[in-house]
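Read-outs throughout are calculated quantities, based only on the coordinates presented, and are distinct from any laboratory measurement. Here the structure is a predicted model, which means the values were calculated and not measured. Cβ atoms are built from the backbone, for glycine too; each structure is taken alone.
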Structure P
Amino acid sequence: MIRTALGVIACSLLLWMSAHPTAAQDAAFDHQALDDVLSTYVDAEGMVDYAGLARDRERTLQPYLDALAEADAEALSDDAAFAFWINAYNALTLDLIARHYPVDDIFATHEENPFKQPVGTVAGHTLSLDELEHDFIDARFDDPRFHFAIVCAAMSCPPLRAEAYTSQRLDAQLQDQAARFIRRHEDNQIAGRDDAIVLSTVFDWFNDDFGGTAAGVQRYLAGFFDGDTKHRLQQAAFSVSFADYDWTLNDQAKVARR
């Protein structure tokens with residue numbers, strides 16, 4: 001009788017596991033190595049100690065890249081896969097800069113467009129940053145907040161988090177990234193404006209992900225504000241222009257020299 005009851009419980013558990021990705025399944029890929037890199041070389045403002053990372057990359061970043069190359073991304077739950085591909089993009093960008101450091105910007109790493117050059121292997125695929133972004137993130141996950149999470153090593157990019165993304169905290173991390181970029185980044189000048197707002201070029205390049213029009217972008221932004229600013233954004237009451245994109249490397253050493 002006890003064996004029968006245990007068998008029923010086991011079968012029920014297996015059925016539940018097939019319908020609900022488990023924490024163990026989400027943890028099938030361990031991002032701790034990247035978390036250690038980010039917490040060591042990225043400061044609270046999202047600036048990177050590329051000199052230190054370049055010096056230590058074989059010991060600190062390379063093991064994570066090796067694990068990325070061999071990973072089975074298809075075995076991950078949706079949130080775990082979303083976090084996996086975002087982390088992969090950021091890790092390969094860091095590695096690209098570290099391998100070529102010192103450089104003034106990401107374009108100095110290649111004679112041709114660096115976003116279209118193979119930068120590494122992820123889950124058995126040799127990919128460029130453009131392929132990572134468009135084919136493995138944007139095409140698979142219906143959440144525009146990833147634009148605030150992947151970082152292209154430039155001052156006008158969203159700030160790089162000093163921690164890896166994880167399935168367990170993904171929604172909170174993405175929401176924090178979105179709010180941080182929209183409300184605090186110098187490329188976005190919104191709160192307290194009279195008739196016109198200035199937005200990051202991110203909202204121009206990817207406007208289809210944020211409503212498709214200037215009015216749609218404003219309605220998206222309204223969710224991150226309160227009071228009169230929120231109301232006016234909901235009404236699409238502002239004229240919109242876009243800031244020039246600053247491709248200067250998000251390098252701690254450059255900030256220290258200013």
Structure Q
Amino acid sequence: MRRVMRVDFTKMHGLGNDFVVLDARTRPLPGISEDMARALADRRTGIGCDQLILLEPSETADFRMRIFNHDGGEVEACGNASRAVALLHGSAAEVETSGGTIRVEPAQRGANVDMGVPRFDWDAIPLAYGMDTGSMPVSWDGLEQPGAVNVGNPHVIFFVEDCDAVALETIGPEIEHDPLFPERVNVNVATIMDRNRIRLRVWERGVGQTRACGTGACATAVHAMRRGLVDREVTVTLPGGDLIIAWDKDDRIRMTGPAAESFSGSFEWDDFA
């Protein structure tokens with residue numbers, strides 16, 4: 001006999017970076033495979049999203065957040081999803097992720113997220129071999145001397161004269177899958193507008209181009225701050241809108257920005273399992 005189990009979901013987004021959120025904190029769900037995550041994320045035959053978010057109980061925090069990219073692969077962190085989850089939870093919380101514990105708090109029209117301490121060591125990114133992550137002696141088709149930062153997941157950042165002129169849909173997947181990055185990498189192309197503003201486009205590992213990437217905004221801002229190009233608080237403008245990123249004296253990154261619920265619904269588990 002076919003098992004029937006209807007599962008509720010909430011569709012949310014942060015600056016157009018969209019998520020399907022499954023809340024298993026009080027009602028456990030069967031395990032999610034890469035195939036199932038990919039099927040739910042499919043925009044033609046599934047619910048459709050950039051990332052599938054699974055909330056579960058945690059022994060070390062208020063709850064755990066697991067993140068599956070559009071291709072089904074599980075990843076460590078997602079800044080935009082963190083703000084969406086803060087809105088869904090409704091109060092301040094410590095959230096366990098594979099990239100470390102973060103703190104989220106709802107705010108007016110969105111949320112504040114303490115994203116933790118950035119890591120710059122080459123083996124923390126990780127890279128395949130040692131080099132200076134502040135100015136890497138590598139290049140791809142005119143994109144050169146990037147920086148690399150791990151903010152719960154790995155990012156490589158290029159500063160360019162006009163980030164909109166970069167063929168990110170072509171160069172993004174090439175860099176993402178380069179052997180230099182054994183766990184693949186998120187690719188950021190950014191333009192410094194002034195001491196307080198950065199324009200940014202991101203090719204997300206396992207997703208492709210998205211309207212916004214919270215961890216990409218954090219990584220890009222911190223790399224620019226590290227190089228003295230901007231002040232310690234900046235507005236990062238992505239195709240989907242603005243995020244405010246601050247790198248505090250305690251070395252922690254704090255992100256502020258909008259999030260919203262789009263709609264809710266339910267599906268039969270076995271239709272996608």
Check your understanding: Given that percent of Cα pairs over 32 Å apart, derived from a single structure, equals 20, which label among P, Q identifies that structure?
Key -> Q
Practice item. For the read-out distance in nm of label points 7 Å out along Cα→Cβ at positions 100 and 236, a value of 3.9 was computed from one structure; give its label from P, Q. Key: P
Exercise for review: Work out the source of -4500 here, i.e. which of P, Q gives that when helix-only ellipticity at 222 nm (-39500 (n - 2.57) for each DSSP H run of 4 or more, over all residues; to 500) is computed.
Suggested key: Q
Practice item. Figure out for me which of the structures P, Q the number 1.28 belongs to, where Cα Rg over 2.2 N^0.38 Å, for residues 164-219 alone was derived from the coordinates. Key: P
